[in-house]
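Any read-out appearing in this document is the output of simple, stated calculations on the displayed coordinates, not a laboratory observation. Just so it is clear, the model here is predicted, and its values are computed rather than measured. Cβ atoms are built from the backbone, for glycine too; each structure is taken alone.
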Structure I
Amino acid sequence: MQQLENSLKTALQTAAQAVFGLDIPAASLTLQPTRKEFAGSFTLVTFPLTKAFGKGPEQIGQALGEWLKNNEPRVSGYNVVKGFLNLEIADAEWLQVFSQLSARPATAPVATNGPQNVVVEYSSPNTNKPLHLGHLRNNFLGYSVAEILKATGATVTKANLVNDRGIHICKSMIAYQRFGEGETPASAGMKGDHLAGKYYVLFEKHYREEIKQLEAEGVATDVAKKSAPLMAEAQQMLQAWEANDEAVVSLWRQMNGWVYEGFDETYKNIGVDFDQFYYESGTYLLGKERVEEGLQKGVFFKKENGSVWVDLQAEGLDEKLLLRADGTSVYITQDLGTAELKYQDFGYDSSIYVIADEQNYHMQVLQATLKKLGKPYADAIHHLSYGMVDLPSGKMKSREGTVVDADELVRDVVAAAKAATLEKGKTEGLTDAELEELYHMLGLGALKYYLLKVDPKKRMLFNPEESVNLEGDTGPFIQYSHSRTAAVRRKAAELGASETADYSTVTELHPADSELIQELARYATVVAEAAKNLSPAVVAQYAYDLARNYNRFYAKVPIFAETDLAKRNLRLALSARTGEQLKAAFGLLGIQVPERM
């Protein structure tokens, strides 16, 4: 497709010279896809040429179009709409494009000028609660971005930094000590991550009660929050943990072990994976070393209470705490250590952090602090800042237990997929095991597509009913389109036909044929754009466009009713390639496609 576009630009330069006697640089010729309501495939915007040509935009379009129609075999016709020259491409050219496309696998790497050694860090859960809806958007984004970058030929490492230490972890531990009575995941009949989350919510409940009690006694609110007994205990526990207190560390290992088992089960169920795990308990000491390095270099400073800070006001930020007065670390401390550890391990030229936009300031501080330290990898840090997920009822809050649990949500969408499939009654020929696999594939496909089709930068509203809708611009609609291509292949095999059979004698295309070829030919450009913008939404939109285009093709040119064997062979090849590219595109989103549906 890019080759055809470049050829058209060259032809337009020749036309400009022949008709107007002017040399026009290719960079000044902007070609874009023709809008659906007009005939044509490529559109030249002629408004920017009026000054150089001394003519009106429509005159320029008519003159260039007429020359191309008479002298350029790739152009079969044209039309001018105000300042837009719409070029119609000859059928022979589309056949050539499809022939070249078919010579490469749908999953062949797409060459770009992007980074070649990338670490994508996503998920980053806290071990004091299970994964929720917000984590699902994070996980699906991170996994998809990693797969998209792989599709450009880059070496990609999927990393997960587990927030396994800190005051929030101590809150769950204190609550378990106070109220747990030896409860375990087995005795409670709960996944370990859900059990830890239960005690995190319990801590907050009793903590708020203590604050109210202190306020009733006349203590100011800000003082009450700091002096409440539960919070004081949590702070003491954090200090004991960093001092390697045996009993505290033992409880920490026990509860985190339960949580990891729960996380692993969820990750497997939602179809995401990781190449490397990092743990803040293993990186915060390295971060403390970087803080000490900054003090020695004079780029950090200590306050009277012993806390360590960095002054980033010259960078348009503020002063940032790096180490508490009691010597315990904060988030930025371990982030300094993790950034260095990742660089030591992989020597990346791009380190992508998939983190919600609530942490925009934090990520600016991290990068600026690393630059202060003179680290060579500071400029390689890239924050993929994504919008939070809201509910119709408002913002989710883990500490109040008002989140949408990830495990429960997946169960719900799978159940919805099952109900919708059974309602349509098209399950014959599938075993019970195959049906269960199909329901999971459709439910998870609906959920992933719903969360990924929105541009990452946009905050989104999660509507539970819309998310499981299996019609329209949804994952299952695209999955169904793939299963339709698979059905065509099976029928072709029954008839002894093949998508690899010869179609070289075809000279004329139905508009549905050429439209589908154009859509298929856009795939490499789409992948490159998605990689450049780190946006799975670009791929999601393409998959939907391709599925809709294929269904129009399927309706307009019935494949097996075609009596011209060469044309039938071409359409079998087009159908097969569509299936391959739908599977490849959805693979980049982490979504599987069924053979039968």
Structure II
Amino acid sequence: MWFTFLLAQAFVALVIGDATDGLLSAVQNTDDCPSCLDLLGAFQTVALTGDDAFIVSFTNICIELGVLDPDVCAGYIEREGPILAHDLRLINTTGQTAQKLCDALMGMCVTHPLNPFTVPFPKPPPANPKKFVSRGRPPIRVAHLSDVHIDRMYTVGAEANCTKSICCRDFADSPANPTVPALPNGNSHCDSPVSLADSLLEEVERLNPRFSIFTGDVVEGATWIVDQGEVTTDLQAFNAELASKLSAPIFPSLGNHDSAPVNAFARTTSHTANNSQFVFETQSAGWEQWIGQNAALQVDHNSGCYSAKVPGLDLRIIAVNTQFWYKQNYWLYDSDVVQPDPNGVIAFLVNALQAAEDAGDRAWIIGHIPLGKEDTLIDQSNYYDQVLQRYINTIAGQFFGHSHKDQFEIAYSNYSEQTAANAVSVALIGPALTPTSGNPAFKFYDIDPDTFSVVDSSVIFTNISDAEFQISPKWGLYYSARETYGPLVGLAPDEPLSPAFWHNLTEVFAVNETAFQMFNTFISRGGAVTECDADCQNTTICDMRAFRSQDNCDTPAEGFALRRRVTTSHEHDACEGSGLAYILSSMVAASK
């Protein structure tokens, strides 16, 4: 019997050894779309033998090539690997889904076509839509918070210059004597300590907004060790902080980090339990105090989406879970059948906007990932644009996060003619609290109380290089868009920051190098400024004019996909420094 057991173990080791050798060979030969599909075929062969062999083989290669610390390799692949294995067991590795998976994992096969789909609407546009006219009343103030990434294991004195993507905590392999000890309020190599988050919320409360919006990402970036228990605890703890620090309502949305594994939000059509339902249940309970019982039930039953009216205003906040349109949500690749509206998020948005139109209200859409980003699936971005064009008279604003940067994206009625006259909407993207992307910041908007248009957009920041930052962060105005950009485009005193205003600003950026470089500095609030040459400038302006991902200029050329995280603009995904996409791209690069 013992001999039989040893023989079985030896057979398993042989199978895994052969699988590892086969995968390594496929990795070494990957450099374009066809070879990426071949790599998926090699991975599929191993996935068909079971999750265990898949995880062990994948992890062995990651460690052998030295792309990440061994514990990080093991952690990510243990968590995300079974999702990829699940996908590969169910798809044709030469089909469209496999091509999209190669795009998501390594930036290869990026030229897959748009799948035509016409979004159904309950009613045609009204012949005489309600007009919202400003009466010149004083604006109301609204705070926009995003990407707090609070590390509740942040440890003062821990190594702040470690070999992992996030530092300032005691890992098993942390040095006994740190070279750069973590200080109390944060470091650019680390996510936010609780003290920094508290400081932010206290500043928001001091500025006394009518209400606040939060566009997602609570959980810190050590996602190779994050599990369901930590996500639940982190979400509940931040909800408690918001409730204790802010007296005005807050309208939150979910981020891609707010699940376990990271990015993982399963479709209801997947042959698996919906592993993110615990997130919806947690936030349904936590958000009810601000959004009300009906909206809280929507969160639970509509995959994190809800619509709620702002008390005392003819304004509805519609929160959408953008993770069902996110390339790195690997649950989206387990079927060769095209599914235009995963979990009915588009349908929910349509119904919520129709209800707002019928009631004569205006609406703000909030979510995590902007629809123009390179990491948004082009199909769903296109379908979202159809909804935007249909309800353009109802939608007064759109607000997102995810990039960790102070940015904007413009939508046009005709993307072939990108002019001020054709600019119909703008998405304002909030900067992050986490110091990993620059100086911690949030936005403050002045809002017309009749039209609910943005009159001014101001960035409030704290400088991590300031001598007093580690004692007590000092928050202050970084810049006002109206005061800084208004004179560049001749903005009249009674004009809001309209889509035409933002388009005209891109025209200025195209010819005024000083103005563009000022924007380039503003992106990171002066905390992590990167050089942006003429090519970068052109690409960045193109991306500003692309609130539809099929129109951005950030897609890497075939054969150069391994440089996807170092693109010629500022559009790459700041949230994801690791994970399966980073691991696979790094493995291929390291094997050359």
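Per-structure values
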item	result
Entry that produces 2.1 once distance in nm of label points 7 Å out along Cα→Cβ at positions 313 and 489 is calculated, selected from I, II	II
Label whose coordinates, when distance in nm of label points 7 Å out along Cα→Cβ at positions 65 and 281 is calculated, return 7.0 (choices I, II)	I
Top of I, II by distance in nm of label points 7 Å out along Cα→Cβ at positions 49 and 417, largest first	II
Of the structures I, II, the one that -12500 was derived from, the read-out being helix-only ellipticity at 222 nm (-39500 (n - 2.57) for each DSSP H run of 4 or more, over all residues; to 500)	II
Structure responsible for 24.2, with mean count of other Cβ atoms within 10 Å over residues 193-200 calculated and labels I, II on offer	I
Structure responsible for 2.4, with distance in nm of label points 7 Å out along Cα→Cβ at positions 113 and 521 calculated and labels I, II on offer	I
With Rg and Dmax of the Cα atoms in Å derived as 29.4, 92, matching label from I, II	I
Value 0.25, calculated as FRET efficiency 1/(1 + (r/R0)^6) of positions 385 and 433 (r between Cβ atoms, R0 = 25 Å, to 0.05), assigned to which of I, II	II
